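Trainee: Presented below are the structures under discussion, each in the form of structure tokens.
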Structure I
Amino acid sequence: MSEKPKISGPLSRGAQVIADYVRQLPTTPGVYRMISDTGEVLYVGKAKALKKRVVSYTHVDKLPIRLQRMVSQTATMEFVHTHTEVEALLLESNLIKKLKPRYNILLRDDKSFPYILITGDHDFAQVKKHRGARKPKGEYFGPFASAGAVNHTIQVLQRAFKLRNCSDNIFANRKRPCLQYHIKRCTAPCVDKVSKDEYADQVEQARQFLSGESRAIQEYFGKLMQKASEAEDFERAAEFRDRIKAMAAVQARQDINVEGLGDTDILALTQKGGQSCIQVFFFRGGQNFGNRAYFPRHDKAEETDTIMSVFMAQFYENKPMPKTILVNIIPVEKALLEQAFALKKDGAKVTISKPERGQRKRLIEFVEKNAADSLARRMTMQASEKRHLIEVQKLFGMKKTPTRVEVYDNSHISGTNQVGGMIVAGPEGFQKNAYRKFNIKTAEKSDDYGMMREVMRRRFSRALKEKVPKESEDWPDLLLIDGGQGQLSVVTQTLKEMGVYDDVTVVGIAKGPDRNAGREQFFMNDRKEFSLPINDPTLHYLQRLRDEVHRFAIGAHRTRRKNDISKSALDGIAGIGAKRKRSLLLHFGSAKDVASAGIEDLRNVDGISQSIAEKIYNHFNE
């Protein structure tokens, strides 16, 4: 019988590091982190018994190649002890999303979902789209899968229930009804065309509609339409008819209807070529609020029930829980997930199940087909992107095919509101969650070279401070600079000063003599400037990257300029918050009139004391 080959080198050293920690570990729940010698977190895991789980990594001959590679890179470990395995699960998913370890299954696209907010801090509630922390008072309905789904539903609410969507400031300053009133999408509470009680009824009907009681509201409007028709008030009958049609349009858009679905999320996972797609459909009050596809990063050998389990833990880490989650693959830690989700839902039961028959099984099959279609489209797109990146490698003489391309551009108007933009592209197309904007702070006005120097310093000083490994997916292979030889020289000098020039390829792209698309010139430090044939597919790809960063930088500049324009002269006065500023503007009409007001005039405004009036007066007159 032949002897087992002895394990040596980095793998043996990593296993010994782990073994040294195992001796000190308790058999209690907790979370562990494996860390490389550069400080990179390689893996985050959780365990019901830390000692039993971590010791498995020392039996390296039983580990798959992926985990052997991880062990060989492990230089140290960190541990957090928890009271229960549920707490460990919640902490693990939080750390994975925060640290993005390379050996974990990772949910990469994690944009927050939009909601519909019916405000609760005004006598006449406003209906609007909301994304982010739920700080404003009111009722939130969602999540919706996209801003488009929210916008469509808000349009329905305006047509069916005639709720206002104007801001409180506009509402307070209206003297006559706006266009929304004349096209019958608002009852104009701003100018007393409807009483507070009547408007409250409109709001309540909208709440019921968003809560899934649309059939009852339709029947109610149907009775009112019939009553108006019998009274020969045909104009009012037509109004109710149009409102019923608006609600019916939403139901017509539902891809599938299942009785008693209530608040349910439906998740279906499909795989092909070592990649996975998880399609998520949101149903609230039985209504389809849209869907979104996710493509978690994972090893090709990972089991589907493990992928589903880890995805669900990360996906719901910062989202409100539905009552029911339907899946096509039962997650490996189903019972533990249900306990964790119930904890997030303040003790209310959350069930995870796989339907085996009836309407719900057909619904799962429908979602699964959507997942398969999304994955097929993604793989087709990836194949195209990879071909382009291979040609980029050949064009610029790179040692390997780039997986992260960063493209830079600056935007300003006569030196004002200077902004630098960075977009990122790779084998999966544009990585929009990695885009960055840089509000220029130190460069002189209209100094394009100074702006580019500042952007490079800020981008790479941050990476060096965080010790981002040069071989990680967050380190660029190629920098594409929108500009010619001058910009290229500035970037080159800056990168050399920071000691990172040898770790990236830098290329400048500038429009040709007539600044026409198709005559772009490319600049590199080790060769003469060159151009490509006008119909070259690689040129079109690089133009697409340049146009995207141009769009992003201009958009960031416009946002900054808009914010500057919207700033009030009252913003710089200590002690003047949003409430007092609003009172002053409502009383005087504009910041200019506030600036010219006397102390006694200022004293006549609600909330403005003698000392505050003097402070405002002195601010504008000293």
Structure II
Amino acid sequence: MREEEYFEMLKEKWSKIWPHPSLPKEPVYPLGKIPIHEYLEKYSEKQPSKDYIIYYGRRITYKEMDELSNKLANYLIENGFEKGDRLALVLPNVPQFYIGYFGTLKAGGICALLNPMLKEIELEYFFQESKPKFVLTLDLIYPLVNKAAKKVSEDINVIATSFNDFLPETPEIPIHPSMKAPTQKLEGVQYLIDLLDKTSPKKPDVKVSIDDNATMNFTGGTTGLPKGVYHKHLDIVYTGACIYTYYNAHLLVEYYPDQEVDFEKFATEIAQTDVTLAAMPIFWVAGNNTGVVGPTMSGSTIVLLTRWDVKAAIEAIHKYKVTTMYVPFDLYWEIINYPEVGKYDLTSLRNCMGSSFIKGLTKELRKKWKELTGAIVREAAYGLTESHTSDTFTAGFHKNDMDIERSEKYGGIFCGIPCPGTLIKIVDENGNLVPPGKPGEVAIKSPSVVSEYVGRPEETAKAFKDGWLFTGDIGMYDEDGFFYYISRKKYMLKVSGISVYPTQIEFIMLKHPAIERVGVIGASDPEKGQVPIAFVKLKEEYEGKITEEDLLKWCKENMAPYNVPKRIIIKKELPLTTTGKVIREELIKEYERMSGE
């Protein structure tokens, strides 16, 4: 089948399953196709006194954030920052992140988004790759960050900021114990709060095009060390437009199941009342979409948490009438199981998304969440750093738990359908198209996909071909055109010649009542070529009561023979990334040490 015929076939399927007749077939840009910082500027004129951020009780309006970011932009320009220069943000979820982000974009620069938990050697690598002229970081980690920066270049200017700069004296919700700022300022250090006091809030005179680079994100890609990618302003606002248009489609299905509605009016009303809980790291692309890009595109309010804390999250939802949240599914369970959750009103929630990192979406979770809040919880999307994630949408496919049942049927994560403008194809090892019903490698083309890995021509050539990004993910379409994520290609096993996907094994094992977390790797085997090995963390109440033999017996009763792990290793903890994913590479190293392989 030719590619043109393939997508005609898929588009016909998508038209039959389109969730609502009033849902637009193209993404809506509420204020036009302009850079994301111009959305902040326009909303600061239209609704200057509206809360942009609520930070533990400290309220920052659209006008205030616009002026604060103008001040930073002007400071940067006055100190030699030119169009295309970079500022690295090494910050957790604090208002200063937004000042740094928008200030850099307004100055015509590129914002490098880095994990604030990186250590010195790691930071040195990322500074080498991103080559920032300025760095903005917390005073708590300033000595570490400054040392790494100066190893790369004495010309890097490191600016410090403190939790105290924007935390209210009497916080309205609980603060995480780690958020304790130094009692005194560091000597000889430039502080953000001081330079903002001395700089003009006027809009900087810099022309920024939708095709200019805006951010530098880092991804592991398919192999090797983390690689830098440049996202243009268009990438960001296309993603924001998809979120604005499609991520509330379930409300159309729920509220207006059999009638046409004025979508512009519907979307505007949703945006005006939307309050987003930003609890996931906003340097991370998925957290950035839900905690920065989406709310800024819609002109809504962000309730910002620096660190996840279940009590703080519950109190924030209750106090600030949060409507939208995105967290991994295990954190939904934390809220459900919180002993005093019944004291709080969480019924303001209406748009609840999650990711299957540690625990997957189940009918039980959806039922309990609906009973607690009245809201539907669903998988957020498929996506990756190279595409600014949020490439598909799942809203509107929840009726009768159809999405969950199909995940169970196909053994993959239900990811809905691609957002209009995004094309996803499934190919075999030779790049030939794979028909619905069969797994293969996921290739993607969209307005938000980057064009290269910065400074890595060989890896760029392997992954980017004829405008397509070959993701290294295994996925499939079903007979109706719904898309599923199955596994990473590099983790796929061949057991007696049969393709076996660790993610599918993990999906099934998490249904065992005793298993809290699981990570599956492959090991060589003289008879079968490869076999799966599972590492599990048991729920506290089952520790010491469940053995490897018990779990293996259950697996043999609930899995195809080739999916049954050869060994199940019970651990107190599993290695996790900052976003909650099990680090398979660490499990591979541990198994090699254990087995002597």
Structure III
Amino acid sequence: MKQLLSGNEAIALGAYHAGLGVAAAYPGTPSTEILEAIACLRGVYAEWSPNEKVALDVAIGASWSGVRAMASMKHVGLNVAADPFFSVAYSGVGGGLVVITADDPGMHSSQNEQDNRHYARSAKVPLLEPADSQECYDFTRLAFELSERFNTPVLVRTTTRVAHSRTVVDVTGERPPLPEAKFRHDPGRFVLVPANARRLHPGVEARQQALAEYACSFPGNRVEAGDGRLGIVTSGVAYHYAREVFPEASLLKLGLSYPTPETLLRSFAASVRRLVVVEELDPIMEGEIKALGLAAEGKSIFPILGEFDLGVVEASARRAGLLAGDSAEALPAVPDVPLPPRPPVLCPGCPHRSTFYVLSLLGRRQKRADGSSQEPQLVIAGDIGCYTLGVLPPLGALDSCVSMGSSIGMALGAAKAGVKDKIVAVIGDSTFMHSGIAALVDVVYNQGNLTVVVLDNGTTAMTGHQENPATGVSALGQQTQAIDIANLARAVGVSDVREANAFDLPGLRRALKGAFDNPGASVVVVKGLCALRNKEPKRQAVVDAEKCNACGLCLRISCPAVVKGENGVTIDQNLCVGSVCQTLCGQVCAHDAIHLAEL
């Protein structure tokens, strides 16, 4: 049966047909849809874990109980899960254990552009790189077989283009019956005290050799013979670009790209005059090939930065003379049609807008009437989420953003370094659950003088509105116990805990100001449902032209529905959700010129 599937959907279906029993993940683009698709399939336990480390821990526990298990995450998520990932490479598996890492070349929705193929080399586990949805389906099924055959976790690496592109998949599998879960008591393998780890390490090295030999016959590693003057080694989505740009060349496509298939590479290199590696991001395959003593070119031709596409590969090849004199024709130029500017902005009705507006005012970050700026009086450490957009003008209310959950620890570090200004950490509800709790414990334990502002919008909004422990709904849609953030903060020892309505501007200001004025650690939980999850009927705000004097105060909240025109300020009725945000623009208006439209 043929289906049109995205790479993420194909991975989910491939795992299902491989007999997946337990799936765990933390949402993060471009991997999010994998668990969402799995949660729709019967017979699989699927969960949104608080973070990626917990997700992998859950998958390991299921694997050691004889059940096939999978943890999926975006590339930076594997940084969080690296501790158990490296350890389970020594202990091995019970049921097949597959880890999906979705890299993001071009940083479409990420803070860095790391290449997670390095993790396979560092942990010494096999790496599969599907190039399209069909291979996502096939390779995921094979990954479970490899995991059990070689007693190893298997890393499957996709990229944004593979994860989100849809191609036709020939679905050939059926879901097998699942084994009964039974934990295998084997402390010599599963208790990684130094004595056991030292004994297990030689097995890892022996496994590497066996996998390298297997890679030479792996069905996803194939030679496409062509003109012997040029040989291309490639993997993943770069294969499609290479195949189109170099239609006459010989090509070696690696699906199991690590451990290095030495015999296959040497044979292919001997069959061509010039060996070129086409790979996105780091020169990993190029380095492996050169380590074998083979002459190869790669990053001297193709860029080490950014996502590849046909134009990038073709232009790079022409500059290097790889296409000069052969029969390949230049790819048709894509018309250069400039798109209208579309800067990222908090949505109309976003509950985070009011917090950043107040922080901007309290921190003296708004420009004076003459356009000049004042020295900020707050240090505001930000975090990963929609609310990172609070850094943009006119709000301009963030000073840092590094990684999930880092805001609280960074704020504590600045306080302990001796910064005199008031220090604030801003973090979302899902991110607080991900990795902010331990940092808050650190603040209490080490007596930090700072305020933590938790923006609770009732969802994990940035990745597509998934549930989290604070929402009280599981990935399977079941009602469960919601974690109360304010009570949790009190439980770890914060005495000054306040709650505020995101859409009550005066009340929010009082809560934040009170927390700032109180020495020691404080937490303010700002509650307001994400505008995109609010299903109530929407009413728009309107401007009373007779009262409006075009002072511009309402523009400082940075709402895209509030527009400055030739004759003053207007409200874009196609964007406004004034009843959702309780007309935040009206609350800042000094002339009572903005109100909800009459029903």
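Trainee: Hey, distance in nm of label points 7 Å out along Cα→Cβ at positions 358 and 382 derived from one of I, II, III reads 1.9; which structure? List each step's numbers first, then the result.
Mentor: Numbers: I: 3.7; II: 2.6; III: 1.9.
Matching structure: III.
Trainee: Let me ask you something else. To test your reading of the models, identify which of I, II, III gives -0.38, -0.97, -1.10 for log10 I(q)/I(0) by the Debye sum over Cα atoms at q = 0.06, 0.10, 0.11 Å⁻¹ when calculated.
Mentor: Going label by label, the one that fits is III.
Trainee: Hey, FRET efficiency 1/(1 + (r/R0)^6) of positions 46 and 422 (r between Cβ atoms, R0 = 35 Å, to 0.05) derived from one of I, II, III reads 0.25; which structure? Please report the intermediate quantities before stating the final value.
Mentor: Working: I: 0.50; II: 0.75; III: 0.25.
The structure behind it is III.
Since every read-out is calculated from the coordinates, none of them should be taken as a lab result. In this text the structure is predicted, and so the values were computed from the model without any measurement. Cβ atoms are built from the backbone, for glycine too; each structure is taken alone.
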